[in-house]
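Presented below are the structures under discussion, each in the form of structure tokens.
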Structure 1
Amino acid sequence: MIITTGDDASPATLHRAQQLAAEFAVSFVPRQGQSIAKLAARHGDRDVIVLVENEARLVRPGESAMFFHPSMAFVRAKRLLRNDEDPMITLSRLEPGDTVLDCTAGLGSDSLVFSLAAGPEGQVTALESSAPLAALLKEGLRIYASNLEPVNAAMRRIQVVQQDHKTYLSQLPDNSVDVVYFDPMFREALHESAAIAPLRGFANDHALDPESIRHAMRVARKTVMLKEKWDSPEYERLGFERIRRKNSKIEYGVIYL
């Protein structure tokens, strides 16, 4: 992965790019009028994070660029702010001030909803094993601005960590977070959204293993939660209680502790 900017980047954007490169211990490459394809070929890396004013992009030459955007999470967030129910929050038994470990963050949609529900006293840690996705998510959460300040504040509170969940969980003390959450759904094409489709080229496609779930049960104080397709055999294989939802392609599985 390399990090660059758009052409004629402002000093602030250059600073953002250099900071992100330092955080992920990768190269910052000045754009200098070069195409993304030429930059990628010259540096032998096809994953390029491009920072422009108030935006971050993840680009692979010849493929559609991926942008950070809260997408459906923004709709869910607005519902929460109206005091409507969100099934994920209800089933997780999350309360304001709780801590959440999102083990499969992707572009952070569920992390954002958890962060809003946990409130200023809570904390959400978003794990993403893919370095390019983690970098895009970290920068996106840092700079994206919606028209709702509580949503912006919830994004800024999320801590992004680039690591696989099994390693991270194994290093945590017992009973150290309230909710541990898994959403491995990008192993199969459930969503056909053009905005989400490029994510599958970066996402970890490995199935969850029972040892990760055992670590999650050791670490969580309240709930271990799994989001999967309605017909997935993963709930039974991994020991989750499946929660049926009418007229929905996704369901949740829970282990209450």
Structure 2
Amino acid sequence: MERFDGTTDPEHHLRSFLDSMAFYSSDDPVKCRAFSLSLKGEALEWYYALPPNSIDNFRTFATLFKRQYATNRKEATTAAELVNLKQEKDESLRKFMRRYTEVARRVKGVSHEFIITNLPNCLKPGYVSESLYAKLPKTMEELQEKMNKFIKMEDQRHFHRKTDAAAAETKQEGGRSRDKSRNHKPSRKYTPTPYNLQYDRYAPLTASREKVFEKALQANLITAIKRGTPDAADGAKVCRYHGNQGHTTEDC
């Protein structure tokens, strides 16, 4: 058996010890002496610190032991705790029934009938509590079977709700993607404007054409187009734009 170190319930340890000793001896002196084998740490030190000849029987020893570790005793669970147990608003039926069953097991002196009739009052209002009110189970086995069905139904509803929410989210994401594609306008590729466009009217120049040509040539805004000199051309006239003779840049 697990040895007692002074931190757990003393009455629980006493019951475990007496159950084990029932297979060996019912003699008080033997039980008092063998009890040290079930102790360790602080509890074992307390055992050896008992005054000599202070124990006349095991009942006296058990009384001293329980008094020494009375602060470790667990408070008994009463029927009032089971009555006051309530299912939380967002608590699943599976989780609540686990709590209710655990408390019901710890309560002493209550009948199965009380556990069954009390359950609908502890459940939150709804289909499950109303179904139990309408037809209460007669046995604990019937109650367990009925509650298992309700738990499966609730689990199935949660599963479908989660699946529907995931499908709706996927559909919404797809709609946003389509809207984004429709609203997206392809960028227009920039095409440089050629310099040789023809216009009906031109802005008047504030300098000679030759000077304008020189500045445009220096700034790489225009490219000279060389042409051959025609026959019988006037060699005294030179065009910088065409790089030939026969006319001047100003008259080009």
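Out of 1, 2, which one gives -10000 for helix-only ellipticity at 222 nm (-39500 (n - 2.57) for each DSSP H run of 4 or more, over all residues; to 500) as computed from the coordinates?
Values: 1: -10000; 2: -16500.
For helix-only ellipticity at 222 nm (-39500 (n - 2.57) for each DSSP H run of 4 or more, over all residues; to 500), the value -10000 is produced by structure 1.
For which of the structures 1, 2 does the calculation of Rg and Dmax of the Cα atoms in Å, for residues 162-225 alone return 27.7, 81? Could the numbers behind the result be given before it?
Values: 1: 13.7, 40; 2: 27.7, 81.
Only one of 1, 2 returns 27.7, 81 for Rg and Dmax of the Cα atoms in Å, for residues 162-225 alone, namely 2.
Matching task: 13.1 is the computed value of mean count of other Cβ atoms within 10 Å over residues 66-73. Pick the structure from 1, 2. Don't jump to the answer; show the numbers that get you there.
Working: 1: 18.8; 2: 13.1.
Traced to structure 2.
Could you tell me which structure in 1, 2 was used to calculate distance in nm of label points 7 Å out along Cα→Cβ at positions 18 and 138 as 1.7?
Working: 1: 1.7; 2: 3.8.
That value comes from structure 1.
Between 1, 2, which one scores greatest on relative contact order in percent (Cα under 8 Å, 6 or more apart)?
Greatest value across 1, 2: structure 1.
The value 2.4 for distance in nm of label points 7 Å out along Cα→Cβ at positions 106 and 178 was derived from one model only; which of 1, 2 is it? Working shown, then result.
Values: 1: 2.4; 2: 5.7.
Clearly, the read-out refers to 1.
Have a look at 1, 2 and say which one yields 5, 15, 11, 9, 10, 7, 5, 4, 4, 5, 7, 7, 6, 3, 1, 0 for P(r) over Cα pairs in 10 Å bins from 0, in percent, as calculated. Can you show the working numbers first?
On the way: 1: 7, 30, 35, 20, 7, 0; 2: 5, 15, 11, 9, 10, 7, 5, 4, 4, 5, 7, 7, 6, 3, 1, 0.
That value comes from structure 2.
To test your reading of the models, identify which of 1, 2 gives 5.3 for distance in nm of label points 7 Å out along Cα→Cβ at positions 114 and 170 when calculated.
Values: 1: 2.1; 2: 5.3.
Of the structures listed, the value fits 2.
Read-outs throughout are calculated quantities, based only on the coordinates presented, and are distinct from any laboratory measurement. Since this is a predicted model, take the numbers as computed values, not measurements. Cβ atoms are built from the backbone, for glycine too; each structure is taken alone.
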